[in-house]
Structures are given as C-alpha cells and as structure tokens.
Structure 1
Amino acid sequence: MTNYYKYLPLSVEDEKWGLSVLNAGSVRTAPSGIYPVITHPSNYYFNWNNGRILDEYQLIYITKGEGFFESDNCKFQQVKAGTILVLFPGERHRYKPAEETGWDEYWIGFNGEIMDNLVSNGFFKPEHACLYIGFNEQVLSLFDTIIEKTKIEVAGFQPSIAGAAMHLMGNLHTILKQQSVDHEDRETLVNKARLLFRSNIDKSFSPEQAAEELQVGYSWFRKVFKSYTGLSPGQYCIQLKIDKAKAMLTDANLSVKEIAYTLKFESSFYFSKLFKEKTGMTPTAYRQRAMGIQV
C-alpha cells in the first residue's frame, strides 16, 4: 500500500452532477504510529479526545488491523479489518487504530443530493456507522479506481469518479442485504486471499505465504481458490501484476525495467516475456498503442 491522499476542488458544473467526490486516499498506520497524520488540512484534522464534525460524507474501508469508533448516534465499538466506517455531515465522530496493530484504510469523501436521498430513505443510517462487509475485492477495486483517477484529474474526471462512488455505495448496500444469508467459510477465505494478493502486489508475496497467513494448508487452499476463481493462486497473482503493469505502462516516465522491479518480477526480461504471453504484445508495443504512438 502507498500512502496517498488528495483534496479536490469543485466547479459549479461538478456540484450540479448530484454527487461530488471531495477527497480520497489510502494510508497505512503502523503499530503505535501517529494518527491521523498532521499534514491533512486543518478542517479535517482531529484527535481522539475532541473528535471531529465534517460537512461531508465519508466511507472508510479498514482492510487490515483493528481499532475503535464512536459517534453521536453510534456507540463506542471495536473495529476489525473488513469494516466500512460511514461518516455523516454534522455528526461528531472519532476513530483510531489500535496501538498494537495499526491499520490500513482506504477512504473517499463526497457530498450531493444523491447521497442525501439515500440517507433520508434509510439506506444508510448514522446509528449504523460501522458496517462489516469482510474482505471484498470489488469494493477495494472501486476505492482504487477513484484514488487512481484523482491522481490524474483529466477533463471531466469528476462525474467519472462520482459514478464509481455511486457504484461503490450500490455494492455496499447489496452486500449488507445479503448478510442475512450465511456465507460459506470457503468463500470468505477466498475473498480474504484475493485482498491479500492485491494488497501485496508490489511485494514478493507468494501464494504459499497467503495460505500460511490464512492458517490453512497450501494444497487445500490452492484447490479451493481455483474452484471459486477458475485460476490457481499463482496464476491469479500473475494476472493482477499484468493488469497493474498495463496501467503503469501508460506513464511515460516509468521504464519497463522500473515497472518490472516495482512489481517484483525476477527480471525485466522475464516480465517482458510473460507480458507478451498474456497480452500478445511486448510492454513497449503495448505502451505505444496505449499512448497512440504510431510506429
């Protein structure tokens, strides 16, 4: 995980869209780490003793570690990995990671009449600010999509990320509706494994390590994972890296060698060979096509 956050300016046109993303980011807080970081704007900074009141909604996805949450309408409670915290405008709240574990969080802040209507119709409630959804890859992917688009800020990007935010809330509502149905332990394990692979895409993290962290035997884990995804854990990891490489190749400042190193391929030669096997193109050819370069 790379620590990143950005606060976005809005135009009058953006505000007319009905939903506007105001900020987004991802932060890893180490055990006993300072929280929150002091570099946030003053109107966002807070401490545990005083809490904070915002003029916006926020969704915060805790993907690793544990912590605590409390708000005006939601009693003090422990937060575990897999929980989404929902912050409401005008609602005093406070939250923090446990000193023993720290935590990883992804978040977006937003406003607009679309969310106001969802709240007024009871889809999201201040008294249910801590929503446990488990390790959901699609939800994490939507957070990632929004965060990545804020880094570029191309023309018209605000409606695009607002759409992703709406998609995120729709997925969240669906997950919560389905929670009354018992989920198989195996499905939960596979979703947690997917999240582990995505969170460690830039590390030398093997399927065997995932099985060890999940406290299951690798042979059994491999069989169950493939039965749910159609891919072995190793193939799934490779596909994630190839997809990430495609996105990185659109950045002309990154060399093929740097991309191979960042994604922990054993060599740039192996990366290029594997990339061509999976896509039918060399990384250089893919970059040229993606950037509209005529050869």
Structure 2
Amino acid sequence: MDMLVSTGWLAAELDAPDLRILDATAFLPGTPRDPRAEYLETHIPGALFLDLSTLHDTDDSRPSMVPTGEQFAARMAALGIGRDDRIVVYDNSPLISSGRAWWLLRIFGARQVAILDGGLSRWTTEGRPTETGDAAPAGHGGFATERDERAIASKGDVLANLTSCAAQVVDARSGERFRGEAAEPRPGMAEGHIPGSANLPTNHLIDEHGLWKHGDALRQAFADAGVDLAKPLIMSCGSGVTACNLLFAAALLGKEDVTIYDGSWSEWGADPATPKAVGAA
C-alpha cells in the first residue's frame, strides 16, 4: 500500500479484512465545529473515529504532545487497530489533520499506513457511500508501547540548532501568523517565528483540486519557501499538527531525515526566554 491512496483505491478495498479506516478530523482551538458530531453524521463506511484532538499526553500541560506508549496502545486497543493492519486515515478539516494521525501511527510502529488523498470532501463529492452513527471495531488491536524518540525534536534540540544550523526549521503556520501579523489562537503566546526558520503553509502543498501535489510541483513548493531539501529538516507549526503535513510531503519526495518539533509555537511562543523573530523569513 502506498503512503497516499486515492478514493478509487479505497472504494475497491473497503471490504478487505485487514483494512482499517480512521477519521482523524481535528480543528484549531475556537473553531465552531465538532469533529465527533460530524463523524456521527457522515463517515466512510467502516471508519472509526480516532478523536485525534485527545490523542496526546494527558499528563503534559503542553497541547498535542505525543502520547506515551501506554496511552497510544490503549487508544489503538479500543479501536481494534493493530500494527500489522493496513490503515487509511482521512479527515474533513482545513488543517488536513490526517497528517498528524499518519505520523503518530508511523512512530508507534504501524507497518502500513496511508492518507486518503482529498479526504472526506473528495469522497462525498464523488458520490461515494457514507454511513452514520458509530462504527464497530473490526479487530482486537495490538501495538508495542514504545515510540520512536528519534522522530521527535525537543525545544532543547531547536535551541541548539540556532547555533549549529545543522538542520533547517520549517513552519507550517499561515504567513500572517509566521510574520507576527495575526494573533495566535492560544492565549499567552507571543507572535512571530523561530529565528532562521522558513515558512511553508500546508495549503501550499495542496493543488487546486484539493489533492496533494506530486513530484516537481511538490519540490517547487519547498523551493519557493526557501527550503533546502538537502539538509535535515525540523518541522514546526502551532502545536505539532500541521507540521506533520510538511513531514508527509517530504516523505512523498523520499526524504527521511525529518523530525517534528512537537512543542512547536505553543511551547516556543509561550516561553519568554526563547528568541523570536517577526516579519518575512
């Protein structure tokens, strides 16, 4: 299974016994939409609601931090998801929040996981079947409780990188937030960006049809943002969610030396001791 699958591919595989589908819709704080209510109203047949906005380390005061192995394993067990299943994640969010779900599944050892290109919007636009209500888990689950710590960058790592410049930091937030021209959605955070970082908003990775860009078009999106794909990359955003879209896009190009700064701006911008820059990159 490829890491990006089409609606046509998924429609043909819906009845496969090893296929698991997860609705990973999530929204920015303050968005007047309820992802669970929307799931109950309409979802792809057999899809389970991941509840991505609660899949984080509940013992950490920072938002959206990677859950512990035990927390992640418990969620997968409740959903009947196993490491050896073929897992397809999708969303119906402007954040393209399925990227975060894809990354979490990968760092906890899922062997085959893909994003549905175009998400629920494309599925329904094409008139494909949907269901209402809760779907029942089809399996028993089974994930190891260890996560790949090498995939996660800490604030200390990013601070050290300010001096070493060994990696390039790329920020997925909107240009207005990156430049410090728009207020942050979470209280208590400064405006601006990590000094020296590049800005590549998620929507620049998506084409006019709502599908992921490929090949040269995707490489050009990175180039236009001033991202050097020859360097290791640290992806950042507001709270580590849309940063995963940058990592996924880089993975589509075969790039693997990429980490997620999980604290992202919700940690960096709230710390008065961290250096901050405003304006264009």
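Just so you know, all these numbers are worked out from the coordinates, no wet-lab data involved. Note that the coordinates shown come from a computational prediction; the quantities given were computed from them, not determined experimentally. Cβ atoms are built from the backbone, for glycine too; each structure is taken alone.
Source structure of the calculated read-out (volume of the Cα convex hull per residue in Å³, 152) within 1, 2: 1. Here relative contact order in percent (Cα under 8 Å, 6 or more apart) was derived from just one of the structures 1, 2, and that gives 14; the source is 1. Calculating mean projected area of the Cα convex hull in nm², for residues 71-134 alone for structures 1, 2 picks out 2 as the one with the greatest value.
Can you spot which of 1, 2 the value -8000 was calculated from, given it is helix-only ellipticity at 222 nm (-39500 (n - 2.57) for each DSSP H run of 4 or more, over all residues; to 500)? Structure 2 accounts for this read-out.
Ranked by distance in nm of label points 7 Å out along Cα→Cβ at positions 63 and 127, structures 1, 2 are led by 2, which has the greatest value. Taking 19.6 as the value of mean count of other Cβ atoms within 10 Å over residues 143-150 derived from one of the structures shown (1, 2), identify that structure. Structure of origin is 1. Figure out for me which of the structures 1, 2 the number 5.2 belongs to, where distance in nm of label points 7 Å out along Cα→Cβ at positions 15 and 263 was derived from the coordinates. That value comes from structure 2.
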